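Each structure below appears as structure tokens.
Nothing in this text is a laboratory measurement; each read-out follows from the coordinates by a stated rule. Given the structure is predicted, the values throughout are model-derived calculations rather than measurements.
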Structure 1
Amino acid sequence: MDLNQHCTPPTLRIALVCPYSLSRPGGVQGQVLGLARALEVRGHRAVVFAPIDDPADTPADVELVATGRSVSLPANGSVAPVTVSLPAVAHAVRSIRTGGFDAVHIHEPFTPGVPYGLILGRYLPPLVVTFHRSGGSPLYTALRPLVRRSARRFAVRCAVSEAARSTAFDALGGTYDVGFNGVEVDHYQGVDPWPKDRPTVLFLGRHEERKGLQVLLTAFGQMGRSGDAWSPTDGLPRPELWIGGDGPQTESLRRRHPESSDVRWLGVLSEEEKIRRLVAADVLCAPSLGGESFGVVLLEAMAARTVAVASDIDGYRHAAGGHAVLTPPGDAPALSEALASVLAGGPVGATLTERDRWLDAASDRASHWSMARLTEWYEARYRSAMVRTRP
């Protein structure tokens, strides 16, 4: 009898380090929380280390060690909510050192806060790191010799896309396992859609120049109108624009495009409301101008069976795999035309059958990038890191 036949790999205890505050919605935060939940489903123990600014924002379904409050620092055309509290960083590093973890998974390892403490620390579990950033970083350029030496501490290096791998390689050299960002596809099944009474376009993201909200607002205002009637096709009700999130441009954009019967400013949405509105919307619009290494928001729309209309940039093109309507970044007239066409039935098909086929294919694409599959991928890298650093 083969004694190995019925053996299962031992369970793991993983520290997941997120440098960005969980009080602010973001792609990295969502990936860390989703990965923690998926690891628990697979029978492992996952503990998230992250800043949090309001105890009320503490996730109820993950184990969390708070690493202080955040401050906003400029990063990659955006603003990063990170902790700079040395006592909080020291406490987190001690907790990881003594917590019996098999591996530490650091997302964006050269972000201020706990990642720095771990890179400089000693007597720690093996470090697995994931690079999310796409595009150059002044920090990488200024500190290149230091970050290259520090990167030798990493047992396994991962990147969420080829664009993220290229950015990390240019700064650090070395080899990387290229994975993806995962989607918790089951969260979009059996959902009660948010109530609506007309066609709806949804924007989700931070209100900053890089995310292109100004382009969307301009495009939405350019969509064909005649008096009170919206006129891509006769009899189609005027569409409504739902704007989720906030950011440095919120006030100025709201002054130029105030709340109306057609434009709704929703503020930061809870995860439940975000999902319900995404399931209800006819279109998810992601008009980013660049700097997106992977289009997880497009995959969320595809999982929700909502048509994604987005900028034709590398990260979005890769994620969508031909299952989104793409337009040149920053081109408001082209975006306006694409939105009007999709709301009128094309180019995804003028009949319900053709539209359903499009959405079925998009949903299958999203399932291919599921958080469950991503978790299996990372589990193999955790075990590899443990073997590589075993005395």
Structure 2
Amino acid sequence: MIRTIARLTAASLAVAAGLALAQGKPIKIAHVYDKTGALEAYAKQTHTGLMMGLEYATGGKMEILGRKIEVIEKDSQFKPDVGKAQLAAAFGDDKVDVAIGPTGSGVALAMLPVAEEYKKILLVEPAVADSITGDKWNRYIFRTGRSSMQDAISNALALGKKDTQIATLAQDYAFGRDGVKAFKEALAGTGAQIVHEEYAPVQATDFTAPAERLFNALKDKKGRKVIFVIWAGSINATAKVAELNPQRFGIEVATGGNILPAMAGFKSLPGMEGATYYYYEIPQNPANKWLVAEHYRRFKSPPDFFTAGGMSAGIAIVEGIKKAGGTDTEKLIAAMEGMPFDTPKGRMTFRKEDHQAMQSMYHFKLRVDPGFEWAVPTLVREIKPEEMKVPIRNKR
């Protein structure tokens, strides 16, 4: 009896010690993002938002289930091979539990197989290409960022009118080409049609030649004529095309939302309509009120486009781990599939079939206000998730 009690006591102590060790072990989150390169401004916002999201979702404690959160940063440099290597290092060497990122779609596509190889979750934020949750997707991939199709459907709802002729300008890589493909599909049945597609290098700065081809494709068309721009990075392609005076041919320029520095270049386009992922004055909910107030307090400026996305990713990870009761990958997948969570944009839900976060978008019209350094996106209407019939394209 004494020996039995001793054995039981020893076993209980071992279990208790194991539990204590598990509780004391930090939850490691890798943020693999394009910290340097063409999308550096977007990346910086995302990281700021991620840290604020983790803080908000944990009530300022920066711990989940009694375990401290440790965030490890990795720079993918806007290079697919670097992003792939950095994610492998995070999973293999740093032994992180989950990863978030990256910024660029080409980098994200290179990283997807790494998550599958290590059987660890990669939460994609903010890379946009449809193929991330489409034909290149695997079950370890979740995405809080919007997809090209969500961008496309919302912009089609804003711009797709009868007798509208559209020519597109986009960057010649996954983000741009997926964006045009999705936009063309989303316009079907609206009465609008794409009559010309123009692609330019990612780092292009001179748009004279592409703009000339766009003008020639549209100038003799009947009805409303629009150049729709799908562009990411520090170069404001929309403003540069507008500077070349398409108005002389009766051509409008339009695009979706962007970060505030880019929106400054839109002050020459009052009345322009489109759809946006986020503008800090539009959503009215507790998470966004906290984000706006805290961002002003800490940085003396409002949160931007990708700050909200980063915060959404941070909240999603915390809620997923809490629901799963830990960081076991299979339990996390089960917990996060179909999981609703609150964000600065309101309620998002991870669709079970492809783990894409279904979310609202915002139809806006630009107004120019001398009190703002940028053109202000004024809400026309919120486009609810159920309005956007986003196709499921993975091979699950």
To which of 1, 2 does the computed value -13000 (helix-only ellipticity at 222 nm (-39500 (n - 2.57) for each DSSP H run of 4 or more, over all residues; to 500)) belong? 2
From the coordinates of one of 1, 2, relative contact order in percent (Cα under 8 Å, 6 or more apart) came out at 15; that one is structure 1
